[in-house]
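Some structures to go through are shown next.
Rule-based calculations on the coordinates, nothing more; no lab input. What you see is a predicted model, and the numbers here were worked out from it, not measured in a lab. Cβ atoms are built from the backbone, for glycine too; each structure is taken alone.
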Structure 1
Amino acid sequence: MDVTEALLESWDRQCRIVQAVASRVDESNRHVKPSEDGWPLYHQLAHIHNVRRYWLSQVAPERAAALGDSFVDGWKTPIQDLAAIKAMLEASGVAVREAVSEALKKGVGAVGGYDHPVLFLQHMIWHEGWHVGLMFLALRLAGQEPPEEWEESHVWGEWRTEEF
């Protein structure tokens, strides 16, 4: 696997983790928060998609334009349709991957507000890791933290090859 393939694979793994965590969110826990002033789980998911969509609009506007909007009023109120938010996350994950892959193939340097397509992708991974952590905290505080075996196969197992 060359460096480009490894980079794109890291994004694919990140997207699988986000989708796995999103699968833990349902109608019974969608309003659970990581703190009193934090965003509920469904808002975290909608935000991840909207951040992807916003930054993609700077990097590959045509790809961003094809994505749905997970908020009804810019960035304040997420749509209520949880299934639609999850579908948008899947679509935006693919769109980000395709935009980065295309930029790397073309040898593009700076994209959007980033000095390189790799830095754009790394920002997305860092941002999403932050929100996944908040979502795990919210689930923990609600007594719904995924069991260690689930975390191993759906989160840490995405990155490691050794077995624990």
Structure 2
Amino acid sequence: MTKKWETYEQVAAYLLNQFAHEFGLDRVEGKQELKGKRSGTTWKIDAKGVREGNEAFVIIECRRYTTSKHNQEQVGGLAYRIIDTGAEKGILVSPLGMQKGAAKVANAENIINVQLDENSTRHEYVLGFLNKIMLGLQDTIQTKEEVHVKIVNDADN
């Protein structure tokens, strides 16, 4: 039986591949290992964003944390993996986003925060990034006159 975090990683990689152009990428590949250029160690990454004709790549980390936002130490670990492997930047996918200190590290180290609902599937999802929201729905939604959407930015929490 596949664990929830494994399914989350697979769905995240699939959806990021569907929206790869939004991140300046040609495609997103799944789980793999990268060799550290500085440390010589091997890093297991959840996914890798690739741009054709360019050796630059993006490390993608997926964490299905449902009780707390990513903290400064966790984002700092991703920042080091980016530096060690020579990646251009990083993408961190999680349901809850980042704490204030983590967001500062992400901003300084070119790490994009992507929020993906913890129960997302390839067809039913809410994906938020770069001031955009992507929705996947199996059912249709019918409106009578108007729809109201309220966007709350909780980056300061």
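A value of -7500 was derived for helix-only ellipticity at 222 nm (-39500 (n - 2.57) for each DSSP H run of 4 or more, over all residues; to 500); which structure in 1, 2 was it taken from? Mind showing how you got there, number by number?
Values: 1: -21000; 2: -7500.
Matching structure: 2.
Where is FRET efficiency 1/(1 + (r/R0)^6) of positions 8 and 56 (r between Cβ atoms, R0 = 25 Å, to 0.05) largest, in which of 1, 2?
Values: 1: 0.95; 2: 0.45.
The structure with the largest value is 1.
For which of the structures 1, 2 does the calculation of Kirkwood radius over Cα pairs in Å, for residues 32-103 alone return 12.5? Intermediate values should be presented prior to the final figure.
Numbers: 1: 12.5; 2: 12.8.
This value belongs to structure 1.
Here relative contact order in percent (Cα under 8 Å, 6 or more apart) has been calculated and equals 30, so which of 1, 2 was it run on? The partial results should precede the final answer.
Details: 1: 30; 2: 17.
Checking each candidate, the match is 1.
Which of 1, 2 yields 20, 13, 7 for semi-axes √(5λ) of the Cα gyration tensor in Å, for residues 16-63 alone, as computed? Write out the running numbers ahead of the final one.
Numbers: 1: 25, 13, 8; 2: 20, 13, 7.
Going through each structure in turn, the value belongs to 2.
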